[in-house]
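Take a look at these structures.
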Structure 1
Amino acid sequence: MKNQLQNELNDVCGTINEFIHSDPFPDSLSPELLREAVRLYPLRGGKRIRPVLVMWSCGAVGGDPEKAVNAAAAVEIYHNWTLVHDDIIDCDELRRGSATCHIDLKRKAAGAFELTPVRAKKFGTDFAILAGDVQQAWAMDVLLRSTERGVSCETVNRMAQRMQSFLNRRLISGEALDVEFEYRRRFPGRDEVTEMIRGKTGALLSYSAECGAMIGLDTADVQRKEVRALAAFAGEIGYAFQLCDDLLGVYGEESTFGKPLCSDFREGKPTILFIEAMERLSGTGKEELFSLMNLEHYGPEEIARIQTLLEECGARRAVIREAERSSSAARRSLAELPSGRYRSLLEALAESLLKRNV
């Protein structure tokens, strides 16, 4: 099943890559630096989990995944605007192993306009914000063109309305909580961090599966049993996926993870992993782990010490178990659907997300 899963994932990636590369929406954008910035992340590839959820959810309810290609591309483009803005907020310089959008623009502007470092930085940030704004418009345009694939106007209009009401509010609220956490005088509780994850990460995944099911059934009824089951499935794997990402952010390899290790510690972000450790460590251990937050530099010694503290108190193992529980809940949601090829693929996807060297 592993090879089949990878082959099927590759097929979806190929379809989405081709769509994004050939879609004419960005062609008329100007100036050229904006046009390049809008295409930058979408053309870099990535795991394409959101398009996969759209197309396989469509198939899981008996629909033709080809009818869902526009919606699949739309959620991927939408995902990328959130990454562009998130990288600005987090002051990240790497995304998928290459320069983030605002850093890439800063470097290009410095050379093209002979700017000072301060002016180049402002240009990069300003243009990256605009690029993210355009990507959101691009995503909506692509979604609305789902009618060209035979999806009814009623279904397309409902998906568009859900993007603006459910998705935008849940996702941006989750991002806002994430930002606010860094400015509070006390760390948030587990429930608040969970709410943040289920908004910032889970909402788009749930929406992706929801869209796929709606297209497969050609229905505008988001309360249909199959639609809700697939949305719940995707929300749970989103939570599990984020927990695994938090673990990889400490225990992974930078070359494959695409970001510097311990970047959450550098930014002072209270992940479930951190909260779990603080609940388990002794007073001295808590003080030491807290002292390792917000450092300017994380070398091998600092990273190794963080890893040791998390390991010895059992926080790492506890977070792995929580991710496993969420993945199990996701699979239970799929039990409401008929057996078949696409349900099996979704089950395999949920399992694979926990096997990323955490």
Structure 2
Amino acid sequence: MTVPKPDFVSIDTPAVLVDLDIVHRNIQRFQSYADAHLLKVRPHIKTHKLPAIAAMQLAAGAVGITCQKVSEAEAMVAADSEIRDVLISYNILGSAKLARLRVLARKVRLSVVADNLVVVNGLSAAFENEPQALRVLVECNTGADRCGVASPEAAVALARQIVAAPKLVFGGLMTYPPVGGAAAVQAFMTRTKALLADAGIEVPVVSSGGSPSMMTAANAPVTTEYRPGTYVYNDRSLVAHGLCGWEDCALTVLSTVVSVPAPNRAIIDAGSKTLTSDLLGLSGYGQVLERPDIAIDQLSEEHGRLISAGPIGLSVGDKLRIVPNHACVVTNMVDAVHVLEHGELIGLWPVVARGKTA
């Protein structure tokens, strides 16, 4: 069957488009890989922030979802009663956040992470009068040098403190490794598990993540679950990593040419407020589909500059689809996305968990 080409004439630009047929394929691709390697999938919703897509991931076999902030989790849980297992993969501090965390924990099976005693003590105090203990995973630094305890010994020390803390339960180990970091994850987590076994502490979960390395996740067999995020849409950075092709990119930005001031230069109505200024090691700010000869070399807030070595061949009013460098940021900059299925526009979906920073 030939899938018809959508008609974008009616869409005001700049606009974010999401192709559900590609989304389904992307979800199933990693779920099949994870099932074959006995890995549980806990996708990170930061990429799509849409309860309907989380529902697709759960239906495909995901055990739950990952959120980065309490407010993200609140929005997703409120919008979809099927979301019943949530990991918040961020150190949670502050009385306001902890009060909301208590309410959330009464609604779902909730886990959080910590990489220091201040966070652990705050969680313990916040849950002092709650009927259920809170699961806390120790976040470990396996090379990305963001958050995380620095060594297996430090992980064991913090796990002991979680075990000893009132109203907390040690939930396991979590890491966000650098690209290609499976060997480091395997070494760090294997050593930590051995030390915890010596201390009589079981490790229910070893959680890792990162879409660029997801198809080699099984190279760290100590891992029990994986948290891919960008994989659901893919983007230019993942194409550059060789993880997918342009045909696997479910999210695109639709833009309109508003000026052609020179034979080799055109201006579109999508700037940094739509395409994001993230480079992720790339040159330029996105890929114009079907026009590999065009580079997006400059962005201001509302303008994108397109250049080509020869005549650019564009006219004012032309519409272009662009694969952004980083899909996750693009999602967070729009109130709603235009959804396609089987080549047809089927609706405008509000991005329920956008702008949730607390």
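What follows draws every value from the coordinates through simple rules; no lab data is involved. These numbers were taken from a predicted model, which means no experiment stands behind them. Cβ atoms are built from the backbone, for glycine too; each structure is taken alone.
A few comments on the model shown:
- Structure responsible for 52, 38, 15, with Cα extents along the principal axes in Å, for residues 125-228 alone calculated and labels 1, 2 on offer: 1
- Read-out helix-only ellipticity at 222 nm (-39500 (n - 2.57) for each DSSP H run of 4 or more, over all residues; to 500), computed value -23500, structure in 1, 2: 1
- Across the set 1, 2, FRET efficiency 1/(1 + (r/R0)^6) of positions 69 and 285 (r between Cβ atoms, R0 = 30 Å, to 0.05) reaches its highest value in structure 2.
- Origin of the derived value 0.70 (FRET efficiency 1/(1 + (r/R0)^6) of positions 189 and 333 (r between Cβ atoms, R0 = 41 Å, to 0.05); candidates 1, 2): 2
- Top of 1, 2 by distance in nm of label points 7 Å out along Cα→Cβ at positions 117 and 213, largest first: 1
- At a computed 16.1 (mean count of other Cβ atoms within 10 Å over residues 165-172), which of 1, 2: 1
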